[in-house]
Structure 1
Amino acid sequence: MNLSSHSLSSSVVPETPVSDRTENNPAVPQAAATQTRKADHLRVCLEEDVQFQQTTGLERYRFTHCCLPELDRRDIDLTSHFFGKTLGAPLLISSMTGGTELARLINFRLAAVAQQYGLAMGVGSQRVAIENPQVAATFSVRSIAPDILLFANLGAVQLNYDYGLAECQHAVDLLEADALVLHLNPLQEAVQTRGDTNFHGLLDKISKLCQQLPVPVIAKEVGNGISGIMAQRLIEAGVSAIDVAGAGGTSWARVESERAADPLQRRLGQTFANWGIPTADCITAVRQVAPTMPLIASGGLRNGLDAAKAIALGADLAGLALPFLQAAAESEAALQTLVEILVAEMTTVLFCTSSMTCSDLRHDGVLQRIG
């Protein structure tokens, strides 16, 4: 099934912003509004220019080329470990989608390729599956990816909207997940029509959840970054890993602005389209306060060179979303090609810096700041 941009807009995903049909219509059940919003998110991300105008900050770093690596490229090992699982490469297919038929197809393609290459994978927010159990199957990828490191996902703010341990456990059980991502998205909620904006007292609720949930909890932003100070507070609350999800990739303020029917919400999204902490700055700031904390770097990573820079700066995993989404919307073969390219790019970085493993990228002098 070839999902071209035309087919996405004309036959699978509705063109009219969800705001016009559901979010401003109290008669529409919340589950339907959530499900349609997920469809809109896919359409907008694939069809509209919703990328940050500012950069990730990774361009301020350059690897020191080694003209005589003194190693055989075939011996380079990208194998990595995270939460006790072995990965073929330190790559995470970042949380993206679920809740629609198109999302099911994308998730299953992603999972099949993650299983094939030994990559980690996260799914999009499972709130839609809790509100509407009929769409739960769009997330259930464990049957075709029995061995992968798999992350469940819920919005942290939902802990202030009647969600608790039971809902979080349900999200984990639905996937047979190895960990739960709690995503933090205050800007997105502020721009989103009728967004959930009560973030008061959340840190304490996150702390209690971390004590009760039997799997690790990962704190993740959605593209505006986690500062060193906030990372320290989250770590003290009990989270087991941080995904910085910094600025420089997809701007969810721009995504929500594109969807908004309300002129005020549309203007908010435009004003804050480039708000956030660049990904590179997040990585270095978190590593300063938490040298050994499991760390995921995502937010605007687009190729294996970006991923290698993130690893060199201190990340344990490099997460990519949009490149995987675009390939998955095309075909499983396109996903396989993308992974092969990413692996080749990362391997080339290691080869040309005389690094046998990814951890060697952190040696003094391998990566230099140039700006």
Structure 2
Amino acid sequence: MKDRPTPTNTPEGADIHEQRKADHIRINLEEDVAFKKLTNGLEEYFFMHQALPELDLAQIDTSVRLFGKTLKTPLLISSMTGGTAKAREINQTLAAAAQEAGMAMGLGSMRAGIEDPSLEPTYQVRNVAPDILLFANLGAVQLNYGYGLSQCQRAVDMIEADALILHFNVLQEAVQPEGDGNFAGLLDKVAAICRTLPVPVIAKEVGWGFSREAARQLADAGVAAIDVAGSGGTSWSQVEMYRAPTKRHARLAGAFIDWGIPTAVSLGYCREAAPNVSVFASGGIRDGIEAAKCIALGATLVGLAGEFLRTADRDGVAGVVDLAGVITDELRVAMFCSAAGDLQALSQTPLYRSF
């Protein structure tokens, strides 16, 4: 196990986590952290337009049931933040909007709250969102740094979560000066959490996608869902480039601006390798048409992060609800024009390659 400059079970260590979270929010709001050339890959697919869908637009059903809860829309507010006063404000806004719009929501990494209980309120949103499908979140690599079932259960209990995300951010950890780089032997520990935690476990990438091999390993380990979080949206190596303390660190992080598996490609890998596991699509999703494509390619939920974050910061709850409504309307029209009356039908609707 590597040495840490500052032990994370100390107040000073907690301050480091809080500062990092504040940096992440600021950079995502103020800097260009998008991939330069690599896209989500969805532009390569199109629906066959159906001029005679034999459907009533008013009857198109965008609801989905997952983990015992019914959502009005398959949209997921992807995990973003927590651990600072600004994060608490953002999470309250996003959660209130999720409650009104009938969306799912994931919290940002809850390690800061685990290690400093005073930060727990920055993650807690059930006061404004009692009914939403809500996901707790911890870095999978922390299972190699002293975390286990008790910390996972604490994260779930802290926010009354319906499931736990274990996020896999190997590239981000590799380019962070303070990153945790020991991913050896991690799979068995993930499997142990899947066996013993009383809520479903979701494996999530953070912007570089899962390969076919990784999806198969995670499915065999017992995860209930895989969020592909492929390339094409926010590049967290770019975020870390803006945090870099030296030019050398900045160059290292910046070199990976177009690293990763496009979302559409990773979605295909995961559906093929883990056919009995729910798959979520996130990573550069821009609108309801792309959401429809993801569902046709096998996704159960479709996640967006950056656009929801910016809208929450700028326009509050009403803005996020309006954005979710627009995306859901786009999804509904795409379903109507491809003759899919509900999401189950959409999942069976073929897509065509544009080349």
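Quick notes on this one:
- log10 I(q)/I(0) by the Debye sum over Cα atoms at q = 0.10, 0.12, 0.21 Å⁻¹, for residues 51-162 alone derived as -0.45, -0.60, -1.12 - corresponding label from 1, 2: 1
- Origin of the value 0.25, where FRET efficiency 1/(1 + (r/R0)^6) of positions 147 and 187 (r between Cβ atoms, R0 = 30 Å, to 0.05) was derived from one of 1, 2: 1
- Comparison of 1, 2 - label where volume of the Cα convex hull per residue in Å³, for residues 211-258 alone is highest: 2
- When distance in nm of label points 7 Å out along Cα→Cβ at positions 43 and 67 is worked out for each of 1, 2, structure 1 gives the greatest result.
Throughout, read-outs are computed from the coordinates displayed, never taken from laboratory work. What you see is a predicted model; the values in this text were computed from it and never measured. Cβ atoms are built from the backbone, for glycine too; each structure is taken alone.
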